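Multiple structures follow.
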Structure I
């Protein structure tokens, strides 16, 4: 991976879920972690698409999946997927008992209709 300047392995994640969704009482499908500042945002399938919005607002190009068992990275600037990368500060995913989609109690019954495809 040639994006080391865009990754700070010492920065912990900002929380267990998408901060922008939490701020407005929204929900997410999957989560992404900014590899530079640790911001947790929701994926592009989610209604808010906050991980991409974070990239556009900050220029931080690299995210890592924040889903349990996934360690891939995505570079928004180059549209490249990396199967792995440097280890990041823990935790490496949202809590295993957090539902997907999440968070518990805020996901509508017809959530699949709201996904971006």
Structure II
């Protein structure tokens, strides 16, 4: 894959609520594990430590993924979307991604007319 641009953290667009969405994907299976948010501090800690850190809106602070559960996510790579306002963490998960114990947070399905 050819990358068109290498972004610095200062070039990312944190203008909306000072956070940006981060899609977390298993680096081997490519399964989407979760959608979370990072602020500048969380992204800097992720880069510095090599482990996923997120801005937890419900707690109002930056937390390392797995801080309480032990289910950490080692970050293999960080990709930036074309607008510089979202990122993708490719990770090696150490345990379930979901706080409910599921491997992915996307384990529910939207009810529609075809799957009542």
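See the values below:
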| read-out | value |
| --- | --- |
| Of the structures I, II, the one that 18.5 was derived from, the read-out being mean count of other Cβ atoms within 10 Å over residues 35-42 | II |
| At a computed 15.6 (mean count of other Cβ atoms within 10 Å over residues 43-50), which of I, II | II |
| Which of I, II yields 25.9 [mean count of other Cβ atoms within 10 Å over residues 27-34, calculated] | I |
| Mean projected area of the Cα convex hull in nm², for residues 19-74 alone - structure with the largest value, from I, II | II |
| For 9.1 (mean projected area of the Cα convex hull in nm², calculated) the corresponding structure among I, II | II |
| Origin of the derived value 24 (relative contact order in percent (Cα under 8 Å, 6 or more apart); candidates I, II) | II |
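The numbers here are math on the coordinates, done by the rules we state, and not lab data. Since this is a predicted model, take the numbers as computed values, not measurements. Cβ atoms are built from the backbone, for glycine too; each structure is taken alone.
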